[in-house]
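Just so it is clear, none of the values below were taken in a lab; they were calculated from the coordinates. As the structure is a prediction and not an experimental result, all values here were calculated from the model. Cβ atoms are built from the backbone, for glycine too; each structure is taken alone.
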Structure I
């Protein structure tokens, strides 16, 4: 298990880009994704690679309570489903339960001022650990679950725990991403030097996390006056500018592995595409779903 790594999920925000699907939900990662939910898929990946220290950074107590309820183990319902010969549904439900040895924590981001501030808040409950950072609307599907992108990132990181590892995806429009150019990170570039957009997961060494905590606690007023949110790219650039050591960036283009698929679920049309992918490719009922879709298409 990766006891030295905290798996941090950014789960704040109103998720308005996914309205109306996400309206009324604590966060868009509770949206359906095939048989399960987006958050179940992300947590499942973390559990499979041996992650046990997991922190949710949420916007308020109401969101925290919603996640606790959504992730609660419900053995009684599983038993009722099995008693009614609905074993497949019971199996799906049971697959979303977290192992009992998971150290699940919640922390509230009291100021919605950016992704670096999310990381700062995570340090309150994960001090002294490296961080695997996730935006849970970034879903990377690997054909072989035992050789996932997350697994390969972690295996690369443990070779040298001073690395900053980023997930890079080649795409035409990177205006809503960070990019890596000339050894520095740029957030949402107007004139990008390349078209490798940065997604999660990303692996950040504990030295960087300690720097982020010190930066916020000593420069809070200055950071709030930047004129924009305090992005993770700001924190990484500042860390390196101030003598922080990193063995280098690792921006892995998943296009080099055709079996890996990025599903960006952060906006309504993209989410609906991803949901179709999950229903037709990942669901236990995918054969039925495909037959039904084929019938609909023939009717048209």
Structure II
């Protein structure tokens, strides 16, 4: 994969973050620094990656975060004269903010950043995207941990090895299970349309920026991932077919296409058929 530098980045590039391998020893380091909160945030990076395992096999990547390369006022929070610079615009625990290229790439949690670029960009693309970036960035807002957990539920639903999908498949079969999951995802994304500011998380912010700019990204809804991990057992006897499922004719449900959604994971953005990975940025020591 081509190694990139800051000057290679273009406005609107989607940045997908990979962390270093998990180390038990770092749990104690983070505990001494920030207590249980430090352990929580260290584990959070890996929980996001483990929930959304991807298809790399032995080349597995700890994908945990997404951001966008934009041009914003880096003095927004200092009440100083406006100073517009290209930087990493992202949603974090402090809300929507920005960071310089060097600060980002030298951070201890950043191993690689994969640069994804929209294919077939129209002439107004960068301006359209950056207007959308600035519209979100003008307010710090707050990070939605509820949305982050929703992403975990989505991952457990969209993978053939996901626990939620397995429960539905065991009760209703593959076709009906996919129908249920698709319906849930559609409801989540319809809610997001009217509550964007309340659902800010890293990859969701990027997806909303693209959607509001008129370039909504299609993402893969279902992935067939083989897993040898043991699955918890559930008693499904109390579940009954409801009227909706009785009305579904599984034989007539066609293949499920890619959908356009905004409540998506970093890995779904990276795998969108509308973008291509143009290279990688390496950690700066």
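At a glance:
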| quantity | calculated |
| --- | --- |
| Structure (I, II) behind the derived value 17.2 of mean count of other Cβ atoms within 10 Å over residues 16-23 | II |
| At a computed 27 (relative contact order in percent (Cα under 8 Å, 6 or more apart)), which of I, II | II |
